[in-house]
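Coordinate-derived values only; no laboratory data. None of the values given here were measured: they were computed from a predicted structure. Cβ atoms are built from the backbone, for glycine too; each structure is taken alone.
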Structure I
Amino acid sequence: MNLMRSEILGLDKILKGGFPRPSAILIAGPAGSGKTTIAMQSVFTASEKKEVCMYVTSLNEPIAMVNNFMSKLSFYNISLLSTGNMNYIPIGTETLDKGIYSFMWNLEESIEKIKPDRIVIDPITAIGSTLDKEAKRRFYYDLFLRMKKWDALVIATGEFTKEELMTSDLSHVSDGVIYLSDDEVNKRRVRHLEILKLRGQGYRTGKHPFTITDEGVILHKQELPEPDMPYSTNRVSTGVAGLDTMTEGGVFEGSTMLISGSCGAGKTTIGTQFIAEGGSSGEKGMIVSFVESDKQTVNNARSIGHDISGHIASGLVRVLYTNPSDLEAGEHAIKLRSMIKEMDIKRIFVDDIHVFNDLMTPFDAKDHIKLLADIFRSNGITAMFAQRTDVNETMQDINDYGMDSSVLLSLREEEAKTGKTISVLKMRGSAHDTGIRQFEVRSSGVDIILPSSQ
């Protein structure tokens, strides 16, 4: 099967390779859901790569108006219209007034002349809108039958609710149907893309969150390169001597570790020591915080004997704070991915991933956390993630999100004070201490009390 890339970042992973050629794909959804942006992004990005593309609009909009709406998007390059690779075909009312079959003949005449690889018709629902139900059905069946002979990827857009789409003639005659929605999740609006149909090809089911940025539509699930290096057996110090002992010498380079515990258990302290240790060794690190501002992070590090302000000034450490109320998870991941490549980050600490459960459905939150872990692994970064848990949660309650290692911090009452314990629940590919050890947070950082034999 000949597959064509969608040219939408992350969509080909969901499509398991791309769209079949030839095929007719319907992108449906309510007004403002991103249909035109996806269609435009697909043809303009493809034309940059020397594909011959056609953009057919039935709204009779002059190119100057389209340019005004789309010019802020980085993929939109109006100069492509002069190369012959990008062809803008407005269908005026005078053409439609002559009859819808006049439109079809004019369109096929243009296709025969241009011989495009990729065609967008935006929106297809405006064509034939004046026809009665039976005449419209015959027209759509005839049009989509002709599309099969164009030897191109045809992307058509249409404004539908999901209920309307289920009974639409267009959904029946299309080879593939993609539905875009704007859903409320935890009192926030989240955009989702769902593939309802893709004839002759497998795809990933379910609703997939996406973001519209200046770069266009970006699916949160992205294609990630394999790590450049094989799985490393080199050890990286956690910055906590006792934890290094419990893990037989530290975590593996390029691996991920989850630190779970309730508020005040010491998660941020361990993560900060991990980054400070890297800075002292000349490794670039980043603290990604949704809990403490840049200034708070520096002050708290200083209180446990680690002045990271010098590392920040020298460029060895970067603190990226985002207020949870301002967080757009998809955009944040895109920004983070760009920053770690630009700065050549070797260590990263994310504090606290529980914020994603407040912003997303449990399924989307789990996927997003795994996405971040995959981004770090694919870039050879050693990562720690903090996860806030309830006081009464036990090791059986912890979701480790497929991390390479998992550590649980617990609080317990001891006479007139609160005691703290640490245990290593999991460490992939390595032996580790299976005991529950007490620890204290001192002015010099975390001090784990180990048996004298260790």
Structure II
Amino acid sequence: MSFTSAQLAAYVSGVLHGEGETVCCGAEIDTRQRVEGKVFFALKGEHVDGHAYVNQAVKNGCSAVVVERLARTVEVPQIVVQNTREALFALARARRSEMGLSSVIAVTGSVGKTTTKDILGCLLGDNVVVSRKSFNNDLGVPLTILAGEQAECLVAEIGANDVGEIEPLAKLVQPDVAILTSIEKAHLEGFKNTETVLQEKAKLLQQVPAGGFVIVPDFIDLSGVSIDAHIVTVGITETADIVVETGVNEQGFATLGMDGAFITLSLLGEHNAMNAALAIVAVLKSSNSFLIDELLQRASHAKAPIGRLQRQKIDGVTFLNDSYNANPASMRSALALLNKMQAKRKVVVLGDMLELGESSHAEHRALISNVSKIQADVVVLVGNAMESAGCSTAMHLPNADTLEEVVPLFQRGDLVLVKGSRGLQLERLIEMFQQTKVLEH
């Protein structure tokens, strides 16, 4: 579904400069991505101003640009608006109302959103548009919608760091089915407590119409939330609407049993078996075109997103790269997985869990207690919060800038868990080790 540059100006309440009949389809905010035929939105960020890349976007073939100030010597239509970020959202809202999608599935939760979203993409196959990476905010969700104009199905990941962020995104997406993966202590600087987390995440579930479905693990209590859609619970106990069996094999890969059939996933950790189960149930409720055996087989091929329990083997050392982010629940899951796996030596490299607000110290202390139970051979803690939690047997680094001190500790046969909040970028440790081995050879 395409639109003209004149329609674009009307959608975003902007002033058109240039040809009004230019055909546009989709949108982009990054010239490193494919912009040909799309509208380039020049966003002003904290460190980068997209207006500096307008000429590059035109050179790369964009059909029009949306700007806050006119660019000189630009040969494509320009639409001038007061705020390009708000204009992107407005375009997505206008186009969403005209899209004839057969199904729309939205995913939210404290942990597991991106993995579940990627599993859904694997299950639905061709002609589905899935959120890129962790594009789950007021930029990522509009871009996902605008990428789905030619698709039959849309899968949108929806996240939030503070109260009030989910409802406008949920209204934009208009899901038929919504998945709530978990409610945990995450982003507590904004939410303060898990009760508020649930209230905020529930804003997505409340946008699902009466004929739609809300899919949740059976341990999440939605009794205090007003929801029009059918609620379907998934769990390992007989009280769940859909009963499943979850586990891990000796290599740490998740196992899942549903309806008498069993698979081993290509994803590490028992929690990912539940993520897969939630995704399968969502697809079954969104369409009559799939059989559960077919979906189980497709789920077995789903791959881990970057930095989320990725298994990487480098020169005899196996890394569990879970460096994308961290909160108390995901830390516990990763440590439980490490505890079940076999290795010559086990090494734990953990970084601070950020955005925990007033509960930060208590949660880091509790984490240290969990670390002591897994009997790791080497423990490295990175960051001030980890150090203040106190662990006399661990190696402490004040920040991630000194990670090179850890590299010599690794030995062939080691199993190394690397996990911390995004701000620490602990994946650099794996990159340093890999570079060291390249230089040695």
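For relative contact order in percent (Cα under 8 Å, 6 or more apart), the calculated result is 11, so let me know which of I, II that is.
Attributed to the structure labelled II.
Give the label, chosen from I, II, of the structure having the highest value of FRET efficiency 1/(1 + (r/R0)^6) of positions 181 and 277 (r between Cβ atoms, R0 = 25 Å, to 0.05).
Checked I, II; max of FRET efficiency 1/(1 + (r/R0)^6) of positions 181 and 277 (r between Cβ atoms, R0 = 25 Å, to 0.05) sits with II.
If FRET efficiency 1/(1 + (r/R0)^6) of positions 85 and 389 (r between Cβ atoms, R0 = 41 Å, to 0.05) is calculated from each of I, II, which structure is the one that comes out at 0.60?
Answer for the origin of the read-out: II.
Going by FRET efficiency 1/(1 + (r/R0)^6) of positions 5 and 141 (r between Cβ atoms, R0 = 30 Å, to 0.05), which of structures I, II comes out largest?
II
Among I, II, considering only FRET efficiency 1/(1 + (r/R0)^6) of positions 205 and 269 (r between Cβ atoms, R0 = 25 Å, to 0.05), which has the greatest calculated value?
Largest one: structure II.
Consider the structures I, II: one of them gives 24.8 for Kirkwood radius over Cα pairs in Å as calculated from the coordinates. Say which.
So the calculation was done on I.
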